[in-house]
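What follows is a set of structures for review.
Nothing in this text is a laboratory measurement; each read-out follows from the coordinates by a stated rule. Since this is a predicted model, take the numbers as computed values, not measurements. Cβ atoms are built from the backbone, for glycine too; each structure is taken alone.
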Structure I
Amino acid sequence: MANQSLFQSLRGKLLRHADAVNEEFAPAYAFTPRQALAQYATTGCLNQTFYATAEEQLEKVLSLCRDVDGAFIAKTAVFSREAGYMKDMPALLCAVLSTKDQSRLQHVFPRVIDNGKMLRNFVQIMRSGVTGRKSLGSLPKRLIGDWFERQSEAYLFEATVGQKPSLADVIKMVHPKPRSASREALYGYLIGRPHDAEALPKIVRDFESFKSNPTAEVPEVPFQLLTALNLGQREWVEIARRASWQMTRMNLNTFARHGVFAEKGMPELIANRLRDPQVIRRAKVFP
C-alpha cells in the first residue's frame, strides 16, 4: 500500500475559502457584479422581502448596472423575461438601457416589452426618474410607437385593462400614428376624443352594444371591462367558460359567488382547465 502520510486525501483542502458573509453573517462567497445582477434579475421582485426592502433592491440593481456593460444588461433583460417570466425587473433593465446603451435597447425592446402590462411597466419606470430621466425621450417613444404598430386593434382594446399609467395615458404621451380609419377611431375612443363610431373595430362595437343591451351576447373582452356592468349568472358563466388559466385561478371565489358552479358541466370544465399541463405551460406559471 502506498504511504498514506504522503498520499492522504485532499478532499476539501482545495476549496476556495469564503470571502464574504451573508445577511445572517454566515460565511459566503462574494458575487461579481454580473453574477449579482443575474441573480437579482431572475429572483428579485422589487417588493418587501425578509432581508431587503423594495428600495434597497432597486438601489442595488441600479448600482450593479453601473458596473456592468450594456450588452450584459440587455442579455439579462431578455433572459429574465423569456426564461424567468419576470415583469418589473426586465422592464427596469430596459429603462436603464435607455440611458446607458440605446443601441442595445433597440434590439431587446420587442422581446422584453412583449405585452400591454410590460409596456405600462416600462413607461411607469421611465417616468419615475429612477434611471436618470423622467421624459421618455425620442428613441423610447419610437420603440413604443412601433409596439403599437405591431399589435392588432383587438389586442390593443384588450390591453386597456390596467392603470397608472393606462394605455390611454401612453397613447397621449407617444401619439402613435394610426394606419387606418379603424385604428384612428380606436385611438380617439380610448383617449376620449371625438371619433367615428362606425369605424371602430368590431370588438369595441360589440362591447358598446352589450353595455346598452346586457341581454345581448357577451362580447369576448377581458372580464375586467364587464364587471362594472350589472351581470347575471348567464354572463358570468360565459366569462368563466372563456377565461384563461390565470384568470380562472384568481377568480374561483368570484365564480362561486355568481353561481358559475351551479351551471351543469362548469365545475368539470374549470377543474380540467386548472390541471391541464399544456394550459399551465402556456400560462408561464411558477411551481
Structure II
Amino acid sequence: MIKMIGLDLDGTLLTETKQILPYTKEILKRALDEGIVVLVATGRPWTGVPEELREFPGMRYALTANGARILDTLGGRTLQERLLSPESAKKALEICGKYDTLQEVYFDGQGYASAREMAHVEKYHKNPHMWEYFRTTRMPVPDVFELVEKENRGLDKVQALFADMSERAQAWEELSRVDGLALVGSLKYNIEINRAGVNKGTGLIELGKMLGIKREEIMACGDGDNDVEMLREVGFGVAMANGEDQVKAAADYITDSNDKEGAAKAIEEFALGGGKRKC
C-alpha cells in the first residue's frame, strides 16, 4: 500500500509550459482525500514552488533544494535541514565564478541571484518558460559571494547556470574534486551543489520515518539527474517517458510524459487501486 508520494516538479508534475493540468489536480486531490501523504520533492527553493501547490488543500509537507530542507508547511516548521557550510559554498562559487554563469544561493527557502546576470536570464536559462519564473521568485543582490560572506551560516544550495556547456563540463570536473559536495544537474545546463549526502531519496526516507511510513510504502516520480537517488531509495520509483536514461534505469516503472500527465496516471494506477506494478 502506498502511503506517501514524492513528486518532482519540472519535467514531472509540471508540463513543459509549467502548468498543472486538471486531471493531475483531480488525482492529487483523490490521493490526499484517501489519506496518502503527497508532497513536492524538488530542487527548487520553497518560494519557487508554484503558489497553487504551496496552497493545495491537504498538501502539508514539502521537500525542497534536493532534500536539504524538509518542511511542515501547515505548521510553518522546518522538520529537517542539511545545510551546505559557508566555506563549501564559497569554494563552489569561486570555481563556478571563473566561467560565464548565473549563480544563485538559497537561504531558508529563498533564492538569491546576482542582479546583473538576472537581467540576462535568457542567456543562461535555455527554457523560455523558466524566464518569468526565475525573475519573479529570486531576490536580486549585487553579489552572491558577498551575501554568503555576510550571512556566514549554512545554506540550502548553490546553483550555477552555464552559458557554455564545455565550461559546465570543466566546472563539474573541478567541483567533483572538492570534498563535502553533492553535485547534480537536473537541467542539462546547470550544476546544483548541496552538502554531501543530501538527495531527495534520503529526504523522503527521513520524512517517512518521522511519519511512521516505511520505505516500501513510499512512491516517487521524477525525470532528471537529481531524481535518480530518489527513485532508487523509495519502495516504488516511477520515471517519466521524457526522463533521462539513468532515471529510467533507476525506476521500477516508466509512465507517460509530463505533458501527457504521466505522474497522475501512475498515481491512479498504483496508489489509487489500479493494476499490478510493472517493471
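A value of 11.2 was computed for mean count of other Cβ atoms within 10 Å over residues 48-55; which of I, II is the source structure?
I
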When relative contact order in percent (Cα under 8 Å, 6 or more apart) is calculated for structures I, II, the one with the largest value is II
Looking at Cα Rg over 2.2 N^0.38 Å, for residues 40-103 alone, point out which structure of I, II has the largest value. II
Using mean count of other Cβ atoms within 10 Å over residues 24-31 as the calculated read-out, with 10.1 as its value, let me know the right label among I, II. I
Who wins on distance in nm of label points 7 Å out along Cα→Cβ at positions 16 and 168 among I, II, i.e. which is largest? I
Quick check: 2.8 is what I get for distance in nm of label points 7 Å out along Cα→Cβ at positions 128 and 248, calculated from one of I, II. Which structure matches? II
Percent of Cα pairs over 29 Å apart from the coordinates reads 51; which among I, II: I
Which of I, II yields 11.3 for Kirkwood radius over Cα pairs in Å, for residues 80-119 alone, as computed? II
Computing helix-only ellipticity at 222 nm (-39500 (n - 2.57) for each DSSP H run of 4 or more, over all residues; to 500) gives -16500 for which of I, II? I
